[in-house]
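Undergrad: Listed next: structures, encoded as structure tokens.
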Structure I
Amino acid sequence: MSKRIILGVHVTNRVKNIAQVQKVLTTYGCNIKTRLGLHEVGEAYCAPNGLLIIETYGAQKKILELEKKLKKISGLAVRKMVF
């Protein structure tokens, strides 16, 4: 049975960092089974930070590459859960 790897990505400045994040996610799109983006919004407020939860798929080598590239982006905190 293969490992199930979930990445949690805290983005501290969505406006500044999201283009780099999106580029990496697009590059590894075939290794992303599920992607959930969360951030606070309201009538008069849109949070500058957010949280991505990424359920990965495929070869562990590719998933580790994805994690490494995300960690290189300034303003991101990346955590991994392995099941």
Structure II
Amino acid sequence: MTKRMTTISVKVPVPLAARLAAAAAHRRVKKSRLLRDALEAALDGRRTRRPRSFAAIAGDLVGCVTGPTDLSSNPRHLRGFGR
């Protein structure tokens, strides 16, 4: 059974429209589907954002520590590991 739909028009700032297009492309859904889901979630009081990956959350930390760059492959740094 298909739900009946109605069309509405919404004006959004250009940067928000660009974010919508990018999010829809990333999730591989149509913008209208993304907007319906977000609107439903907002009206139901739910959060619309999915949890981000650890890599996305910690991305700004990459390269912030100085030290040897070859800890995982240099046998000198692995001496005694696991004992």
Structure III
Amino acid sequence: MIRVWVRLSEQELAAIKRLARGRSVSTAAVIRDAVGEYLDRESGFTLDERWERSLAAMGGFHSGGAVASEDHDDEFVAAASE
């Protein structure tokens, strides 16, 4: 992750801290979630359109393995531990 500096009003920071305490997460996590939701909303695609695009992409790629559907858990663990 990259650190950025953002100026907030006292009221904005107090509200973010309240949300963070209520969720038992850091203020940074609340801000990251908010930025993520904003970017999703402003991406130009509705939730339904993103869902349709995701469904259209399924099965459109070759994993390179013959039994990926059978061994996907093992493949994931191996890739995640690299």
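Read-outs throughout are calculated quantities, based only on the coordinates presented, and are distinct from any laboratory measurement. None of these values were measured; they are calculated from a predicted model.
Undergrad: When you work out Cα Rg over 2.2 N^0.38 Å for each of the structures I, II, III, which one comes out largest?
TA: The maximum falls on structure II.
Undergrad: Given a value of -10000 for helix-only ellipticity at 222 nm (-39500 (n - 2.57) for each DSSP H run of 4 or more, over all residues; to 500), point me to the structure among I, II, III it was derived from. Let's see the in-between values first.
TA: Values: I: -10000; II: -12500; III: -20500.
This value belongs to structure I.
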